[in-house]
1. Determine which structure produced the value -12000 for helix-only ellipticity at 222 nm (-39500 (n - 2.57) for each DSSP H run of 4 or more, over all residues; to 500), calculated from the coordinates; the candidates are 1, 2.
2. For Rg/Rh (Cα atoms, Kirkwood Rh), the calculated result is 1.01, so let me know which of 1, 2 that is.
3. Can you tell which of 1, 2 yields 19 when relative contact order in percent (Cα under 8 Å, 6 or more apart) is derived from it?
4. Here distance in nm of label points 7 Å out along Cα→Cβ at positions 258 and 426 was calculated and came to 5.1; which of the structures 1, 2 was it taken from?
5. Assign the value 6.3, calculated as distance in nm of label points 7 Å out along Cα→Cβ at positions 306 and 578, to the correct structure from 1, 2.
6. Quick check for you: by Cα Rg over 2.2 N^0.38 Å, for residues 290-457 alone, which of 1, 2 is greatest?
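What follows is calculated from the coordinates using simple rules that are stated; it is not laboratory data. In this text the structure is predicted, and so the values were computed from the model without any measurement. Cβ atoms are built from the backbone, for glycine too; each structure is taken alone.
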Structure 1
Amino acid sequence: MKRFVLWMLFGLTALQAFSINPTDTTLVEKPVYGEQAKWITQALAGYHYQKLQMNDSLSSAIFDSYLKVLDANRSFFLASDIASFEKYRYEIDDLTAVKNVSPAFAMYRVYRKRFQERMKFVTEKLIGQEFDFTKDEYYDFDRETAPWPKTQQELNELWTKSIKNQALSLKLSGKKSEDITKIIRERFERYIKFEGQKDSDDVFEGYMNTIAEAYDPHTNYFSPRAAELFAQDMNQSLEGIGARLQPDGDYTRVHEVLPGGPAEKSDLIHANDRIIGVGQGATGEIVDVVGWRLDDVVKLIKGPKGTQVRLQVLPAETGVNGAPVIISLIRDKVKLEDTKPKKQIVETTQNGKKMKLGTIIIPTFSMSFEEYQKGDPNYNSTTRDVKKLLLELEAEGVDGIVLDLRNNGGGSLMEAVSLTGLFIKNGPVVQVKSSTSRTAEVLTDDDPAIVYNGPLVVLTNRFSASASEIFAGAIQDYHRGVIVGESTYGKGTVQQVVPLDKYIHDEGAGSLKITVQKFYRATGSSTQHKGVTPDVKLPSALDPEQFGESSNPNALPWDEIRSALYQRTPMVDDRTLQGLNKAYKERLKSDPYLNDFVNETNETRRNIEQKRISLNEAVRKKEMEQAEQRKAANHKMDTKLDGEGRAVSTPLPLDDEYLREGLMVLADLITTKVG
């Protein structure tokens with residue numbers, strides 16, 4: 001999703017490029033903006049799934065969201081500014097109806113004024129200052145819920161701590177005093193330049209996207225340029241490292257590593273790592289990107305296929321207190337539709353029984369609709385690929401199979417339905433309901449053939465979304481297999497892109513992506529918001545309130561409709577699940593690898609949740625040493641598991657505890673069924 005992201009964080013340099021005042025003539029409210037705004041709000045009210053009308057309640061939500069867009073870290077506006085804006089809180093709906101977008105520009109002009117004041121203070125008072133790193137004080141780098149500063153002095157203190165933190169971080173990385181000053185000065189020069197390039201269209205885009213997202217987080221307004229980038233993303237042909245990024249305080253955080261891309265293949269960068277520097281080629285200077293706008297960080301990272309990019313990263317497992325590492329990746333064409341499922345066989349012994357366990361990684365639900373329409377018998381299809389692998393695994397005599405849907409963000413709805421059909425006789429898989437219909441459309445598997453009827457585990461995590469949730473939910477509803485891992489993302493909605501120039505008669509009108517449908521499981525329960533809850537829940541470093549659909553305050557709610565008629569299988573019952581969870585809890589007491597993984601997960605969670613950092617050099621050094629010691633301890637276990645009925649002839653994958661535990665649950669399921 002392309003979001004309008006203003007620079008709102010800390011760290012910059014020489015105030016030079018432009019002069020800002022509340023009557024800045026570069027920010028002009030063009031008449032077409034009001035026309036577009038009125039039509040967009042009418043389209044949202046008429047076509048969005050919820051059929052919400054613009055009223056005072058929605059106006060208030062838009063007001064709060066727009067403040068967050070302008071100053072998410074509450075480090076520019078004063079409390080008095082917020083008080084002066086309050087007159088718009090319940091007026092946005094009325095003003096938009098009469099083609100008036102003045103709140104967007106009035107508030108943005110004040111933001112620019114405060115931006116100039118902050119830059120003046122930093123460049124004249126802070127850059128090059130010698131800081132006392134022996135004082136016991138802290139910098140809170142996430143101020144999203146903090147009180148708005150009341151005075152300029154409070155703002156000065158915030159920014160002083162910010163620059164002090166940046167200077168200390170650079171010092172601890174080995175930079176000399178003159179280099180620290182140079183780096184911070186260059187940061188500010190870039191930030192001032194970026195802000196100086198903002199124009200009226202940028203302000204309007206940010207405001208309208210805020211209005212659209214008030215309906216739900218997947219409803220967006222795209223300017224013509226943003227619409228082009230969105231189409232490129234949907235075509236899945238981006239050249240880069242294969243990772244989705246998002247802002248996180250002063251940092252750029254890896255939100256998701258995409259399947260099939262250089263990042264995933266390298267296994268050098270992972271979700272929740274923070275990127276603090278980017279370098280081009282093998283020897284190019286690492287450009288510091290702390291505090292950069294997300295769009296500008298992405299521009300540095302993307303590039304032609306075959307070229308090298310180096311990233312300076314703070315790994316999630318050590319957090320902001322850990323030492324940065326530099327990794328090197330070769331950019332490549334990221335085409336998700338070319339990502340093929342892969343299989344593996346693991347041999348193990350459990351309770352005296354030798355087993356062959358099969359795994360199939362399914363990175364995405366892809367299908368070439370064009371090839372399918374042309375009647376190509378070899379059209380690209382995840383279901384066809386998985387069917388082939390299932391038959392091969394059965395021919396090789398596996399006792400059970402794990403389907404790995406971790407990080408699978410979805411894809412083709414048709415593929416989710418047909419893939420489910422490989423494991424059930426027939427019946428409803430998912431229900432799709434639009435706001436205009438009283439009943440839901442039921443999508444069914446009509447083929448009575450079952451390709452694989454043996455023990456089955458489906459592995460999920462927080463980034464298993466959309467089509468992945470439909471498949472996992474169906475397997476769970478039919479009692480066909482056991483879901484193991486984390487609760488899934490919780491995206492149970494369908495969007496439609498509407499080009500606005502057809503209605504506004506303006507080539508620069510952009511596009512609107514609107515949520516028009518919701519998914520429901522065969523039981524009638526929505527996958528929206530809650531996702532699919534695993535039968536055997538594994539440790540998670542991710543807080544649902546921060547990651548996934550439930551982290552969005554405007555997310556559509558969970559609900560349920562009438563259940564479809566379907567027949568459960570006898571493969572998994574409540575007694576079976578109780579036994580599997582009991583065995584898992586016993587492993588928590590005795591399995592050193594699982595215990596090590598729990599400790600590592602808890603440490604990563606603490607690092608992700610950390611929102612403040614010491615400005616005392618001795619304390620920071622000690623924290624860095626402790627983080628590195630914990631990291632080393634977490635990676636020291638490289639011996640084979642042996643004893644207590646867990647001896648292995650070919651070791652389970654010790655470097656992937658989630659997969660290893662999924663295989664353990666599968667082995668327990670097999671012995672339960674055999675017993």
Structure 2
Amino acid sequence: MKKFFKNRVVINTIVLFVYTFTLELIVRLFADSKLGDISLIRIALSTFIISLLVSDIAHFLPKLGSRIFLIIYSLFIGIYTFAEFGLYNYLGFFMGIGNSEQGTKVTAYIKDFIQSLNPIHWCLLIPIVIVLLYYIIGDRLIFKNKRRNSTYNMLQKGYIEVVTVIIMVALMGLYYWTIKSEVMQNELQTESNYSLWIYPENSNLTVNNFGVLMYGFADIKSQILKTSVQDVDDFVPTIPNNNSEVITDKSRIIDDEAWLRLMDKTSNEDYKKLNSYFFSRSITPKNEYTGIFEGKNLIIILMESVNEISILNQEEFPTLYKMYHEGISFHNNFTPRNNCSTGNNEFTVLSSLFTINNTCTANTYASNKYFEGVFNIFNNAGYKTTSYHDYTEQYYRRNKIHTGLGSQKFYGVTALGMSYDPKYEEWPSDVDMFKNAQKYYMDEDHFMAYFATVSTHQTYNVPSTLGDKYADSFDSDKYSLTLRRYLSKMKTLDEAMAELLSELESKGKLEDTVIAMFGDHFPYGLTDSQINSYLSQNGANYKINRNSTTEKNVDRTPMIIYNAGMTPKEVYDYTSVIDLLPTLLNMFNMDYDPRLYLGHDIFDKEHASRVVFADGSWQSEDAFYYAPSSKMTYFNDHKIDNATLKSINSEISTRQKMSALAIKTNYFKYLGEGLEKYRSEIAKEKGETIQNNSESEE
């Protein structure tokens with residue numbers, strides 16, 4: 001036994017296991033996950049297997065080579081874990097390699113990233129320092145005068161290697177059992193452990209069940225093998241109940257003959273699954289808001305890094321305050337964070353689809369076509385559609401993305417004739433964007449325009465033109481300089497909205513234009529305490545905590561639908577930006593199929609007052625469900641039984657997975673082309689003619 005514990009493989013296995021498992025426990029503690037969860041057994045098991053494997057590999061190297069190998073491995077694991085937790089703390093998600101492209105583009109925000117960490121988070125570095133000191137100093141002292149395995153003969157060495165392999169194989173079999181066994185899974189979990197292992201798209205849930213290290217392995221594995229949701233054997237999509245309803249004056253009648261013929265001719269299993277799902281979804285009826293904006297123009301605006309700071313103070317941000325309080329204001333609206341928030345949330349608004357967590361969906365699938373995208377719907381109605389952004393395509397391939405959604409023309413910063421500074425702290429003025437863009441759309445009879453603003457972009461902790469422009473106008477006794485720089489940039493955005501309203505009024509189009517606005521995410525470059533200092537001093541009834549597992553107030557953002565002269569309306573349902581498009585299409589009385597949108601018309605009586613977050617968590621007026629640990633937090637006495645909770649989770653999981661599958665397979669290109677083909681075929685059979693439009697819609 002004494003010899004056993006003097007063996008380098010044994011000692012290194014123990015050291016690496018304690019080191020790695022300690023890192024996992026610290027991350028779990030900081031992420032507020034359950035320390036007593038059964039998944040810890042699985043994490044401990046995988047950590048031990050990897051530690052044994054690495055130790056055995058090191059055993060075959062010369063003494064110095066072994067020590068260097070173990071130092072490099074330990075350092076890599078430590079840095080990787082620290083970086084993953086840092087990104088989780090900063091962005092709300094553990095990062096996959098599918099998002100690594102974006103990370104290389106924003107290295108300038110490293111100061112903001114470091115600032116976002118609480119002092120206690122640096123404790124993650126302590127185990128790293130300790131294990132490095134052990135291998136640099138301790139290991140050398142312990143084995144100073146000992147040759148590796150010098151006390152073992154060849155037979156004993158062979159025996160040890162055989163036993164090591166047998167132990168690893170046995171432990172791997174046990175580990176596989178923990179993945180497949182229902183005993184090792186929370187019954188309220190939104191996805192099975194096996195599903196997460198095959199396709200770890202939900203990074204937060206995967207880390208909770210497998211740990212940071214095995215999430216990284218599973219993510220790399222899925223990228224190399226190109227696995228997707230369709231490769232998960234136990235995934236059977238829940239087909240919505242679409243019971244036939246009595247036809248009323250409010251019914252939305254859609255001719256499905258072409259779609260039925262397409263389904264009959266389709267052999268691709270993925271498309272068959274998707275057809276079955278989308279065809280069976282409910283067709284939301286018309287309601288009292290149907291057509292209230294019919295014939296008007298539409299402008300949709302993404303407000304960069306904007307949360308509810310923008311609509312709390314009338315004196316500081318008069319135009320945003322006016323539009324929020326004189327339009328349709330959504331008091332419980334959220335823009336769920338994900339691994340690529342600006343591009344992905346923009347895509348969600350323009351398509352009403354969930355994005356894919358472990359990839360920057362908008363960029364990765366930029367070549368996809370969406371006949372049901374907002375631009376295409378308005379194209380079909382005879383509108384001139386354009387889109388604008390006052391920066392380059394360094395981060396998002398908007399020219400290609402917007403074209404796939406139907407924009408007739410995209411104008412970036414250069415096409416708009418605007419100058420810009422490539423330094424990360426300097427961003428163009430949104431006021432100039434609206435001034436320079438008006439000539440491209442304002443004189444059209446009917447226009448639909450989309451704008452992605454940029455003035456309020458981080459960073460706020462260094463001097464900048466827009467950050468310093470109005471910083472001194474905000475009370476330095478109330479707000480830090482970093483916060484005042486953000487507020488200064490927000491002032492520029494407010495001026496940009498005033499410029500837009502002025503342009504519309506001067507052209508006589510203010511009352512004939514609807515402006516829909518949404519925030520893409522909260523200002524990442526501010527700390528929680530900085531944001532809370534403004535919220536508390538300006539009448540907000542909540543605070544934010546970006547790592548909270550009991551609510552997601554950090555993702556509260558303003559969503560506004562404004563039309564001059566309209567009767568103001570306050571909406572208290574829980575809503576999300578995924579609901580904006582189907583709501584607008586109904587209000588404009590557009591020719592569209594509600595089944596193809598995974599958001600829901602907010603004014604439909606069946607709209608669920610519930611926000612779905614990217615990791616499968618959700619929040620309503622009654623409760624918050626934290627998906628990574630299946631934790632329920634109730635806000636009142638309205639409890640939810642397990643059967644209902646399972647049903648809600650299943651419906652959410654299915655929507656997210658079917659959205660991912662549709663995007664990965666370019667389903668809407670197939671569907672759009674198929675519907676056009678069979679409509680033409682049916683029309684010929686009936687002796688009719690239809691307009692040849694590749695982007696036609698129901």
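1. Working: 1: -12000; 2: -14000.
Source structure for this number: 1.
2. On the way: 1: 0.98; 2: 1.01.
It must be structure 2, since only it matches.
3. Numbers: 1: 14; 2: 19.
Of the structures listed, the value fits 2.
4. On the way: 1: 3.9; 2: 5.1.
Considering all the candidates, the number was obtained from 2.
5. Numbers: 1: 6.3; 2: 2.3.
So the calculation was done on 1.
6. Details: 1: 1.38; 2: 1.04.
Ranking 1, 2 on Cα Rg over 2.2 N^0.38 Å, for residues 290-457 alone, first place is 1.
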